[in-house]
Structure 1
Amino acid sequence: MPAMGTDSKRITKQIDVRGLVCPYPIIETRKALKEIQVGEHLEVVTDNPPTANETMPQLCKLKRMKYERVETQPGVWRFVIEKSEHAK
């Protein structure tokens, strides 16, 4: 997905799933996505490498959502996901 330039995007909802292992970060992300509208942004913070490198990008691609992933510190990633109409 193309970069979103999230500095100018307003975060609608934030979740911190540090300490959780798969599949729980994805379960919590899906729950949070149900609480926001199409076009709004969800911030997810994780410290689980499989979530950051595999399952979260797969979820975003499957649901055709734009996202940005940044490693904020070693072993901690921040995702900003723009909800698409396919994420229902």
Structure 2
Amino acid sequence: MPTREDVQDFLDSFRLAIEYRRCGFVPRQRTEQDLADLGITRKDALEIICSLTPEHYSAGPSPNDVNAALDVWIFGCDYEGPPLTKSTSSSA
């Protein structure tokens, strides 16, 4: 299990990747449907992701079954009501 510092380092790196447009949403119908069901835009989702803290950490890094070159980190947070859990990936 990563330390709080490891989680913070991941979040800092992920925020930089978002800022420099080095990551984004993979265009999948499921992703678009999930965003629509939540009533949020991609921009809203990125703002939520950028507001995560180590306290929101749930699991990971874990192997990614879609792309072996990436790890999956899982965070959870409340966003205007029901719990919202999103997975993020990073380079291994």
Structure 3
Amino acid sequence: MIPAVKAKLLDGKKGLIVGIANEQSIAWGCAKAFRALGAELAVIGFPGGRATLLETAPGVGVQDVLAATEAKLVVPSTVPQMSIQETHA
């Protein structure tokens, strides 16, 4: 788990995370850290070789991602919000 931080150094910044294989991957750790620092994130994967929107950060909608990336993404009927647990030190 990522400790909660008081200084949101990435507050208002937007990020796109690609390549999360599982919860032990470096990309997953980066996503947790960036979110803990205040970044708004979206997660893109490539199942079947096509860029697919897999998750968004809380408060970030599908339309926000599409507008920010201008990418041709496959968007499933349901795109979950990532659940990133923070610990409070």
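Only the coordinates and a few stated rules stand behind these numbers; no lab work does. The model shown is predicted, which means the values in this text are computed figures rather than measured ones. Cβ atoms are built from the backbone, for glycine too; each structure is taken alone.
Supply the structure label, taken from 1, 2, 3, corresponding to Kirkwood radius over Cα pairs in Å with the calculated value 13.4. Label of the originating structure: 3. Thinking only about distance in nm of label points 7 Å out along Cα→Cβ at positions 10 and 34, which of 1, 2, 3 has the largest value? Between 1, 2, 3, the highest calculated value is found for 1. A value of 11.2, 32 for Rg and Dmax of the Cα atoms in Å, for residues 26-73 alone, calculated from one of 1, 2, 3, originates in structure 3. Looking across 1, 2, 3, the calculation of relative contact order in percent (Cα under 8 Å, 6 or more apart) that yields 31 traces back to 3.
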